[in-house]
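We did not get these values from a lab; they are worked out from the coordinates using the rules stated. These figures come from a predicted structure and were not determined experimentally. Cβ atoms are built from the backbone, for glycine too; each structure is taken alone.
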Structure 1
Amino acid sequence: MFADCLVDRIVSGAIEPVGAVAEPYALWAIRRENFEPLLTHQAVVMTDNLEPFERLKLHILNLGHTLLAEEWIGSGRKLTETVSRMLSDSKTLARLADIYACEVVPGFGVHGMAEQAERYVQTTIERLRNPFLEHRIADIANNHPAKVGRRIGAFLDWVHATDPQMPLPRLIAIANAHA
């Protein structure tokens, strides 16, 4: 039997011959549908609906990565720049937090998920600032236009399908620049 599931964990590098550098945060959401888990663990969530987990991961964690890549691409920063180093700059952190607070969380609010989104944003910022992960922005920036479409464009479509008038000016500007 194959279960429909989602894994939420940042992996920033390989450990040879077999292994990976990963953060301590982990979530494995598994859709129940006639599936009995083989194990129980605090990071394993059995659910009837994966969509909230998918939306949070894609439109907060992944969208945040894409916003940082967008800034990195236009900034001339080093190829070795990491997510945590970028966010050690208070102005970069403030810009990311502001987009989350003014555009992303209100967008989730349209779908009744504002509280979940606020909690996930706080956790995500902590995760992104983890200095032990060497998560290179150059790696995240691969296939950037496609990621903008999937992470930002899809968020805009999701929000505007419910509230066509919701103002999301910075996200719209980034999406339009890569359309």
Structure 2
Amino acid sequence: MRQKPLLLVDVDGVISLFGSPPPWLAHAPEHTIKGSLHTIEGVPHFLSSTAAAHLHELSAQFELVWASGWEERADEHLPHLLGLPSGLPHLRFKGQAGEIRSSNAHWKLDGIDAYARARPLAWIDDSFNEACHEWAAARTTGTAPTLLVQTEPLRGLTSTETQQLLAWARVES
């Protein structure tokens, strides 16, 4: 049996949302994001139950992996707050604990390469830069199919990104 492709999941801007909706969007029912406010390790987070529901749907086609600066803390907090599966693997990133990291996702590439090796993967994040796109293109032509799916930090993972990921998984499976 063929392995499912990996789905690397960032937390901030994907599940933990931030920003203020523009006035025209704030009251549009099709853009309503369900969730709840939680304080995690002293920091307030609006956690999207909408994103959590989409991750449940995606778990049928993907092997979920936390790809966040939260590292093991994602699995310590998010499963019981959002009903997500517990025991998901997480990536480790180089650097000291508490080190300020760039707002661009390129600091994750070494950790992703070390974990994924030659497996097909999709990566959901709100902060890709040109290095990420170049890496994904090179990986797709040389190692394994790779899809980058960028979210808007205000909305996180929505049905639009979920449908894109499911369509890609059908082709790659």
Calculated from one of 1, 2, mean projected area of the Cα convex hull in nm² reads 11.7, and the structure in question is 1
Which of the displayed structures (1, 2) returns the greatest value of relative contact order in percent (Cα under 8 Å, 6 or more apart) on calculation?
-> 2
Value -12000, calculated as helix-only ellipticity at 222 nm (-39500 (n - 2.57) for each DSSP H run of 4 or more, over all residues; to 500), assigned to which of 1, 2 = 1
Just checking, which of 1, 2 has the largest value of FRET efficiency 1/(1 + (r/R0)^6) of positions 14 and 158 (r between Cβ atoms, R0 = 30 Å, to 0.05)?
-> 2
Looking at structures 1, 2, which one was distance in nm of label points 7 Å out along Cα→Cβ at positions 86 and 134 calculated from, given that it came out as 1.8?
-> 1
